[in-house]
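**Student:** In structure tokens below, several structures.
Where a number appears in this text, it was derived from the coordinates with a stated rule and is not lab data. Remember, predicted model here, so these are calculated numbers, not experimental data. Cβ atoms are built from the backbone, for glycine too; each structure is taken alone.
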Structure I
Amino acid sequence: MTRIVHKGAYVSDILGASFSRRVDDHLYTQAVLGWTAALGLVPLPGTLRPRHAVGVDASGRRHSVVVADPAADLWTRVATSWQILDDVGATDSVVLTGLVGEALTL
């Protein structure tokens with residue numbers, strides 16, 4: 001299986017700007033995460049820890065995922081789950097348990 005990676009636009013609410021970030025295809029294509037194409041954007045600064053959602057899958061394992069935009073359905077809780085790829089490449093649903101905001105280290 002070939003891994004497909006996109007450059008997605010991450011919208012920072014702390015810095016008030018958008019940045020590019022590498023994101024796997026199976027996450028990039030999920031509208032609930034808010035990814036769009038990163039055309040001409042500079043990379044996400046290493047001092048910025050992006051916002052992310054945490055949750056659990058059906059087996060009870062914990063997962064986290066970066067949410068690209070504060071207006072994304074997962075971040076606003078319009079949606080309460082996202083999809084991951086399991087060990088054999090099938091999709092598995094992760095149920096949202098919490099949200100963690102951005103952090104900036106100086």
Structure II
Amino acid sequence: MIDIISYIVIAIGIVFMMFGLFGIFSFKNFYPRMLASSKVDTVGIVTVLIGVAIRHGFSFFSAKVLLIGVIMLILTPLVTHIVTRSAYLSGHPLNEDDNKKE
């Protein structure tokens with residue numbers, strides 16, 4: 001029974017990442033794509049890691065997997081913010097239309 005639940009949680013994470021990938025391509029500007037990719041990565045990978053931890057039960061391996069999940073939960077939005085801020089500070093336009101006017 002635990003195996004079925006873990007496979008369902010892993011499948012939910014993978015499906016979320018697949019739909020998020022299509023959502024990223026629906027945006028045409030850099031900044032909305034960065035926002036969407038941050039959300040998809042964070043939620044998708046943490047869901048998959050929770051499924052893996054459920055699959056292996058209470059063990060040292062599942063504790064390491066959950067620790068990786070916590071690190072990903074903290075670092076993914078932080079890195080996305082750093083990349084987006086550096087793009088903004090380097091002069092990347094907020095809209096793609098701003099490039100076409102020049």
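**Student:** If helix-only ellipticity at 222 nm (-39500 (n - 2.57) for each DSSP H run of 4 or more, over all residues; to 500) is computed to be -29500, which of I, II is the source?
**Tutor:** Working through the options, I get structure II.
**Student:** Where is relative contact order in percent (Cα under 8 Å, 6 or more apart) largest, in which of I, II? Don't jump to the answer; show the numbers that get you there.
**Tutor:** Numbers: I: 28; II: 31.
Structure II gives the largest value of relative contact order in percent (Cα under 8 Å, 6 or more apart) among I, II.
**Student:** If we compute Rg/Rh (Cα atoms, Kirkwood Rh) for structures I, II, which one ends up with the highest value? Don't jump to the answer; show the numbers that get you there.
**Tutor:** On the way: I: 0.96; II: 1.14.
Top value of Rg/Rh (Cα atoms, Kirkwood Rh), among I, II, belongs to structure II.
**Student:** Out of I, II, which one gives 15.9 for mean count of other Cβ atoms within 10 Å over residues 22-29 as computed from the coordinates?
**Tutor:** It was calculated from structure I.
**Student:** For FRET efficiency 1/(1 + (r/R0)^6) of positions 62 and 86 (r between Cβ atoms, R0 = 30 Å, to 0.05), which structure out of I, II has the highest calculated value?
**Tutor:** Numbers: I: 1.00; II: 0.25.
Result for FRET efficiency 1/(1 + (r/R0)^6) of positions 62 and 86 (r between Cβ atoms, R0 = 30 Å, to 0.05) over I, II: largest is I.
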